[in-house]
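Next up: the structures, one after another.
A short reminder: the numbers here are calculations on the coordinates, not readings from a lab. In this text, all values refer to a predicted model and were calculated from it rather than measured experimentally. Cβ atoms are built from the backbone, for glycine too; each structure is taken alone.
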Structure P
Amino acid sequence: MFVDKAHLFLLVLRHMYESGVKDADNLVRLLEKHGIQKGSEILELGCGIGRVAIPLTKKGYKVTCLDVSETFIDEARSRAREEGVADSLKTVVADAWRIDEIFPENRFDAVYIIWTTLIGYHKEKEKDLELLRKIHRITKPNGLLAILRTVSKDLVLARRTCQEGDAPIVSESGNIVVIERPEFDGINSLLKNTWEYYERVNRDLKFLGEHRFTLRIYSINELVELASESGWVLEAAYHDLAELKEYIPGRSGINIVLRKPA
């Protein structure tokens, strides 16, 4: 999805790029609310083309963004040059599970993961536990980890109940149409998905390709327990990022703020 089929997902990321400014504004409010001020060292894991990291850099944070996709990072670097922050934004092409080899202990004031990135993609709880422990190691004492806009098992189950099973999800990004075909394995808590990409040409759709992936999904309490096992302490859970309303059971995705004890 992010390497061999990166050219497909890139179509969606490009269309979403402008929305990154709003996400960055929301992230600034969240960081400041939890004591992470401008000038702090921030790491984004799974940054894509830098749609959040670049505007966050413009707002005065010292941002490092990491992604496994060289395609995405190349575009992030190009956009950073265009927007005048190439000298400020640090970019790294690497597997997130190697961050303890790349960065020293107690390196960052805060780390964030946004839009169902990384957590669950290895399908094994132990791999997510490993990642959370490695993030803990490179975060400063009293630093934060924010896991934001992440799919919730509770919402997946609610949606399936309302629709009597899994149903395709159609979304449009400019002239690109994406059809998601999810299948939820409730026994193993795995969400299997196929994304089909089409280009809208007048009234027709031209097939561009597809990719398939499976990820483990968590309810909020399961993810918090996993984070606790990794040394993190839950500080807050939110319904949304725009207004930072409190988490609403059964209606909210996963937006949690975790702190590394001092």
Structure Q
Amino acid sequence: MSGTFERSRLFSVIILGVFLWALASVGLLDAERLGRGTLNLGVFLSALFPPDLSVLPNLGRALVETLQIAIVGTLLGFILAVPMALAATRALFPPMVTVPTRLILSAVRTIPSLLWGIIFVVAVGLGAAAGALGVALYSLGYLGKLLYEAFEGVDTEVVEAVRSAGVGRLQLARYGIIPEAGNVVLSQLLFMFEYNVRASSIMGLVGAGGIGFYLLGYIQMLQYSRLMTALLVTLAAVVLIDYASSLVRRVLVLPSEVQAVA
């Protein structure tokens, strides 16, 4: 018992030491720097108020473009992710298929959404098209992983029951795996859309359209009262979408116990 306590205490000391070393390395133990930063932050926050409402028409149009980027990017990513996720599912394919597919999804997921935005700005030019494609590839990486985990979480008895009917891989996916994982798939799709609204709002920072274009411009021109208006518009949109998404979940996603009875 005492040995376990000693190991726990040693582990805690090591973690604390690593944490303090990391804090010092990034400069968060520098009292002078932190004091100066606090004063600068106070000046910045005071410059945010009152918000400049004269820019609302421009921000409204940009917000619509942001939502368009999120919708197109999410649905494109989902359309690409479903077959990739099925190919990564061990119940359907052997390791020679699932392993390379998972590696591809990992590689896609490794690249941040902003970097995907830059790549597509180079490929197709400035604007919403680059933003939508960047969001789509980002969504592919994450949805692909979330979906194949959902597919592999399907009850093995269901999979074996469908397989015993002599169906092929596509039929097994169509009639066994996808219906059983349907609630999770819908929930993950809604979550990804919510996230992509936030991601799309900063795509303009790299010239990929949306309200992020104005966020960057206001920061560069030190127009902080207009920046506050843009942030409030973005916040309002995110809150409304979160609320709408929760309503959709309540209507379309069956509770697990109801699904089991059905």
Structure R
Amino acid sequence: MQQAPEYPTGKNLLAGKNVLITAAAGTGIGFSVAKRCAEEGARVMISDIHERRLVEAVDGVAAVSEHAVASCLCNVSKEEDVQALWAAASDELGHVDVLINNAGLGGFAPLVDMTDDQWNVVLDVTLNGTFRMTRAAMRHMMPRKSGVIVNNASVLGWRAQPGQAHYAAAKAGVMALTRCAAMEAAEAGVRINCVAPSLAMHKFLEKVTPDGLLEELVGREAFGRAAEPWEVANVMVFLASDYSTYMTGEVVAVSSQHP
């Protein structure tokens, strides 16, 4: 098993940019990308559905940021919350240069036992929430002829895994949404891409995954380890930055997983 590389220092890739990130509280990719954006010079606004964790996340990002860190509670499955978030972002940031759609919900349920509620809640947060936020962002960015949207998908949008039909369908939908939205936004100079991580390890993932499954998934990775959440965040930062100006509608795998 290879060890994770050293945590990289910022290179000001997002200096002067205003970045809005959903589901940025906790220990996963959302918080990591908020922290990386701040370390890269961006002014950051973060949202989440969990108030206590959001406050803690603000403190964590503020510790590495040159700018004040704004926040707003938001449940992306509710259109009124999405509209309130964008109103707050306009008040706090003036405009949003980059939206990072990280909000998503997983779970484990064999399809034959899956209830409508289990299916619907995963689709509504993971796919419909990304749709709502993307629609709002396009309405904000396209008149300005500028902006970037980075979505968080998953390799399960391509690959099969038992017990993950709802999550895989949602993430495949995020990929398709990314491609179609990118074509509609291109004429206005707005770029939309997404990442598809294989396995990024954090505490919450351990709590919701059946015993033994994480070990099995780690064994499929060429490096013999899961990604650190910040390794996925680095690719999101690249897609948000001016180093990816000719990329839109792309799904970038962040994976060392072999078939």
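Structure summary
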{"read-out": "Among P, Q, R, which structure scores highest (criterion: mean projected area of the Cα convex hull in nm²)", "value": "Q"}
{"read-out": "helix-only ellipticity at 222 nm (-39500 (n - 2.57) for each DSSP H run of 4 or more, over all residues; to 500) derived as -26000 - corresponding label from P, Q, R", "value": "Q"}
{"read-out": "Origin of the derived value 0.70 (FRET efficiency 1/(1 + (r/R0)^6) of positions 108 and 244 (r between Cβ atoms, R0 = 25 Å, to 0.05); candidates P, Q, R)", "value": "P"}
